[in-house]
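Laboratory data are not the source of any read-out in this text; all were calculated from the coordinates shown. Since the structure is predicted, the reported quantities are computational estimates derived from the model, not experimental observations. Cβ atoms are built from the backbone, for glycine too; each structure is taken alone.
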Structure P
Amino acid sequence: MNDDVTVVRDEIEAYADGTVARVRVLSIPKSTKFPEGIKYAFHYGNAGDEDPFIRFDNHHGVHELHLGSRTFETDFPGLQTLYRTGLTALPYEKRADW
């Protein structure tokens, strides 16, 4: 990993039903593509599936919401808001792990 990139948070939780939840936040140099200086993904879905149940990310420099195979461009309300929204998308019994 580049010296200018810092892992802020990278956690994954695998559940007995075959689903996984992952939070990954990187601090990166600010740029036109990443003006906030962060790269993030909040993901929940079946392990190994290409399409998540839900994922928020900005991997390509655009803030996106993924619902199954559909992708929607979104506004960026801040990391805390996205984290809380992603957390509420988890089934209730899985939230305690986060």
Structure Q
Amino acid sequence: MTIIDFLIGMPLMNAMPHFVLGTWKGRMFSAFGFGDVKNILYGLLNFLISISLFVYKYGVEQLASNGLYAGALTILVIYFLTGWYWYSIFHKKHYSTSSVKGE
């Protein structure tokens, strides 16, 4: 492992909590400060840094053949594309069951 491999993996894994908590309106500090949009943007920035470093070091063709990176990247992209949907489902369900219990 080289230092660039570490620098490729670190922002890829850091992107997920910032994007998830930004999407789900959790409070987490990022380089841009507190806030939902700031965390989402910081998550996207981490994602772009990671993918840029990976492509610089290994090339685009290696994205499919590096199983560890491809797996982590796939989960992150799936959440980028579906996170808002999951939030809307679970957020509504939580509050609708909470109001029924409170009555």
(message) Suppose relative contact order in percent (Cα under 8 Å, 6 or more apart) works out to 27; of P, Q, which structure was it derived from?
(response) Q
(request) Figure out for me which of the structures P, Q the number 15.2 belongs to, where mean count of other Cβ atoms within 10 Å over residues 56-63 was derived from the coordinates. (result) P
(message) Suppose helix-only ellipticity at 222 nm (-39500 (n - 2.57) for each DSSP H run of 4 or more, over all residues; to 500) works out to -4000; of P, Q, which structure was it derived from?
(response) P
(message) To test your reading of the models, identify which of P, Q gives 3, 12, 24, 25, 18, 12, 5, 1, 0 for P(r) over Cα pairs in 5 Å bins from 0, in percent when calculated.
(response) P
